[in-house]
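Engineer: Alright, structures below, take your time with them.
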Structure I
Amino acid sequence: MTQLDRFDGMTVDELRDRLKTATTPETRFRAMVGLCALLDQEAAHADLLQAMGDADTSLVAYACKQVARRASVFSEEQAAELKGRLEDCLKHEDPDVKFEAARAWVHFPFESRVVHRLLHELLNDPETQPLMLGPVLKTFAKAHGPVDQLEVSFKLLADHEKEDLREAVAESIGLLGAEGRPFASLLLKLLDDEDPFVRERAAHSLALIGSQAAEIVEALKAATQDEDEGCAEEARKSLEQLLK
């Protein structure tokens, strides 16, 4: 038996037994972490299915997060089984579980409109923690949520005091590709943000939306002289991509 066959001194079979029989949530959670560390992505399928049906919300949310990370390796049959569990998790009372299920959902070729309402509600729920808003917004964009709903969230968070949320707006617009062109003015605004990471992300997303409008080209040319080298380099790359 190699070191890779063990986690925290336990074998895969022992960890699976703990996941099934342990009475404390902490022990089951630790067992699932161990299984995800030891098993290749596809082999953990049955364990993830079991964890997604657990009574502990932390374990369910963790399992959904792992499903998102491993989505590309599951077979069609496995994806179909996971879909049923994800649908249950989307109806969960816990907002973390619902969000992680939605984030996993958009990694599969499932009907994305299923999660639009949920993500929109999370974005507008005053109880949603600020740390969650950025990931929720990016997931909503990846799911190609309704433009009018995205517009409200983009405009609100583009002026947020937290730079990571402004950066999330810039990234989310880029995730829309050509559909993000109506929000080019927001990207131009963020290209002039006080935070260099926000400016860099805005420059990158301007290339992703693919508009060659004169205003965008001129703004990117100016950004190539940004005092932050990372932003300046991203602006040069975006210009090259747009004008090639």
Structure II
Amino acid sequence: MEDLQSAIESIQKAELPENAFHEFRKIIRAYGYENAVFSLITDHPSIRQGAFHGLSTSYPEDWMKHYKQNSYHNFDPVFHRILLKPGAFFWSDAISSLERDSRFTSSLLDRSRSLMQEAADAGLADGIAVSIPNEWGEIAGIGISRPQRETDLDVRALADIQLLSAVLHERYMGCYRSWSPAPLTNREKEVLSWSAEGKSDWEIAEIIGISRATIRFHWNNIFKKLAVNNKTTATVHAIRRKLVVPDALRPFNPL
């Protein structure tokens, strides 16, 4: 990349986590990558957050749901490589690492290869991942992807992505520690709560008894207050920050 310093500064100037992630996404396009994901691979008590795959992501929503529903992290070669070794690596190297790991049976290796093919079919054919541990032993992972596999892998790009990911991680975590969202109204919390239960805008409007236009009005206010740009990210952030608590997460109190 011609002006790496300017790219770094654009991330460092971001005032909110999603802004930093947005700048990072713009930068990786210069390297031929389209999408990115920022995950907390392990629990992060330092920011009062548990492990969470896709805290910020532009990966296809259907793929993210499919990945989580099938607990793919259990045999995802990229996930395991992030846990084992800090630094940046090409996805293709992750499978090679598993093949040399005696703890992985042939059955698990087959499932790992199948997972990578499913990812390719979902438009995530090739990529780079970066494992970033902090001073408390917490591990974050950043991944970038492109829809086609490349045989000629650019090692210089790998070094740049590792540096840019470290900058994103530092800024993202710094923003997360200092960020204090504007308070949500009771109605906005109600919209988020129903969204967390999987309800559509039409269903929420019917349940609450207001128009869909009013629902959109509330979503726009929620986006501004939480500094996000879509409903999925807004709902995730609200749950992680305990601004809303879905029924499925409420403690059971027998009568």
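No value in this document is a laboratory result; all are computed from the given coordinates. What you are looking at is a predicted structure, and each value in this text was computed from that prediction instead of being measured. Cβ atoms are built from the backbone, for glycine too; each structure is taken alone.
Engineer: From which structure (I, II) was FRET efficiency 1/(1 + (r/R0)^6) of positions 8 and 176 (r between Cβ atoms, R0 = 41 Å, to 0.05) calculated, if the value obtained is 0.45?
Structural biologist: Corresponding structure: I.
Engineer: Work out the source of 6, 28, 33, 22, 9, 1, 0 here, i.e. which of I, II gives that when P(r) over Cα pairs in 10 Å bins from 0, in percent is computed.
Structural biologist: II
Engineer: Compare FRET efficiency 1/(1 + (r/R0)^6) of positions 32 and 120 (r between Cβ atoms, R0 = 35 Å, to 0.05) across structures I, II and report the one with the greatest value.
Structural biologist: With respect to FRET efficiency 1/(1 + (r/R0)^6) of positions 32 and 120 (r between Cβ atoms, R0 = 35 Å, to 0.05), the highest-scoring structure among I, II is II.
Engineer: Suppose you compute helix-only ellipticity at 222 nm (-39500 (n - 2.57) for each DSSP H run of 4 or more, over all residues; to 500) for every structure in I, II: which one lands on -16000?
Structural biologist: II
Engineer: Assign the value 33, 28, 20, calculated as Cα extents along the principal axes in Å, for residues 24-79 alone, to the correct structure from I, II.
Structural biologist: Value 33, 28, 20 for Cα extents along the principal axes in Å, for residues 24-79 alone corresponds to II out of I, II.
Engineer: Can you spot which of I, II the value -0.24 was calculated from, given it is log10 I(q)/I(0) by the Debye sum over Cα atoms at q = 0.10 Å⁻¹, for residues 112-215 alone?
Structural biologist: Label of the source structure: I.
Engineer: Continuing with the same structure: If relative contact order in percent (Cα under 8 Å, 6 or more apart) comes out at 21 when worked out from the coordinates, which of I, II was used?
Structural biologist: Structure II accounts for this read-out.
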